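Next come the structures, one after another.
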Structure 1
């Protein structure tokens with residue numbers, strides 16, 4: 001598998017996956033480049049949503065496909081936003097699709113408001129990646145990663161996307177948005193999940 005369809009149109013995710021898979025000689029093609037529409041994400045768990053997206057992209061493209069489902073889980077909010085992380089502040093108004101940056105801003109504002117007055121600021125990013133060799137693959141490859149930190153009320157850093165400017169890594173004294181891309185990729189939830197996926201591909205002989 002030297003060409004994989006990414007079942008996402010998120011520019012930030014595409015950039016990270018390309019950076020991490022390029023050394024293996026794997027080309028990552030966004031599903032939008034193949035005119036594959038976005039799949040629904042109706043499920044209550046990350047893994048179910050990722051599998052649905054991967055099967056959808058593979059079925060429409062005829063190529064191996066992979067999808068991740070990820071989000072931030074906050075202890076004081078019983079794991080919320082969780083699977084709703086990307087649309088925590090609601091869907092963009094009908095007919096007026098919000099830019100990714102505006103959606104991130106609204107999501108972060110809601111999260112900061114929800115945590116106001118709470119002492120417990122612990123949170124972790126979670127990511128699961130599912131890869132299918134074809135749409136009906138009975139043995140999808142599944143990898144996951146967690147990245148622990150805590151949330152702050154004032155954003156810091158200009159890198160990353162999503163909740164990164166508010167996600168502080170106490171051991172480093174930096175937010176995820178203050179890390180260089182290479183540093184983030186090495187330790188993030190998505191980086192850890194991808195490392196697991198690459199290890200599985202190596203065992204299968206699909207990556208050298």
Structure 2
């Protein structure tokens with residue numbers, strides 16, 4: 001699986017946030033999007049995900065050298081960010097059953113294993129709206145880490161995680177790097193120490 005950015009840029013009104021980004025992002029070569037706050041990292045992640053269009057250039061998606069139409073790309077991707085929402089009116093068990101009714105679990109896993117590996121056991125009948133911010137973040141991360149989708153994009157992965165759960169994130173994310181396209185957007189180095197390639201936004205102003 002590949003995501004190819006060719007001259008990608010984004011502007012709001014008449015002001016460019018970034019432009020001229022060229023990069024090939026591939027399975028097994030985790031990439032970090034870095035830069036100071038306000039530099040456009042989240043905007044670039046939205047472009048990579050297909051949620052928003054670039055103002056210039058293009059984004060294309062390839063599976064074994066075959067183009068994936070943009071309108072079909074969402075089936076291949078998990079996108080996790082502080083601004084993505086959970087269905088908080090469901091219990092944990094209900095939410096996971098609902099989510100994985102249209103997304104596939106990693107081969108060999110089931111819902112109970114997701115709960116255990118996410119360190120959320122004992123909360124199966126608790127409504128997601130009553131979870132702490134750290135529990136919600138761990139749940140979000142689990143939706144991508146334990147999914148069979150070939151692409152995982154995460155913006156600010158350790159938001160609201162304490163020291164122990166940051167260790168959990170690092171252990172779980174590094175276990176899947178060989179088999180997915182993984183892109184992390186962050187300005188915190190400990191979140192992407194495993195990255196093998198980078199897009200530094202300030203270089204594209």
Structure 3
């Protein structure tokens with residue numbers, strides 16, 4: 001469960017020195033400090049939620065989301081998330097958990113986000129399949145030919161073709177122009193010409 005300072009005040013209301021109690025709980029491994037004023041006692045089940053709050057606003061996307069949906073075969077241990085309005089990518093490591101944040105264009109950020117619940121019943125934001133794929137292609141090296149795009153999709157990323165053809169092409173058509181990205185323009189051309 002995640003705790004801010006107010007919830008810790010309530011949790012430890014019988015203690016006269018809150019900061020000392022928090023420090024002791026952190027040393028004993030009963031609390032893990034995420035950032036100033038934010039703690040968890042369940043890093044295993046709260047990682048998706050932590051990915052949203054470590055650096056915000058953000059939502060889980062890129063490789064982690066594609067692995068979660070089964071679009072790429074690899075297990076992804078780093079919680080990759082999208083942010084906007086940031087110049088540099090960020091990386092955090094908290095008690096062995098890795099969180100990476102990559103920027104995408106502001107005007108596409110709020111489209112295609114789904115809300116899921118973790119095992120503790122807390123909600124977190126994750127990209128839809130289509131949005132996660134577009135975010136990932138945006139972050140890759142420029143591709144201008146369909147031949148090179150196929151290499152990127154099926155050899156480099158090892159995307160499952162049957163998953164690719166099941167995506168919502170209408171949504172992809174809607175959001176691709178918002179990225180202003182050659183690779184995504186090539187991807188849209190591929191969808192229109194070969195997948196439909």
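Throughout, read-outs are computed from the coordinates displayed, never taken from laboratory work. A quick note: this is a predicted structure, and the numbers were derived from the prediction, not measured. Cβ atoms are built from the backbone, for glycine too; each structure is taken alone.
A few comments on the model shown:
- At a computed 13.5, 41 (Rg and Dmax of the Cα atoms in Å, for residues 68-179 alone), which of 1, 2, 3: 2
- Between structures 1, 2, 3, the calculation of distance in nm of label points 7 Å out along Cα→Cβ at positions 44 and 84 yields its largest number for 3.
- With P(r) over Cα pairs in 10 Å bins from 0, in percent, for residues 36-115 alone derived as 17, 40, 34, 9, 1, matching label from 1, 2, 3: 1
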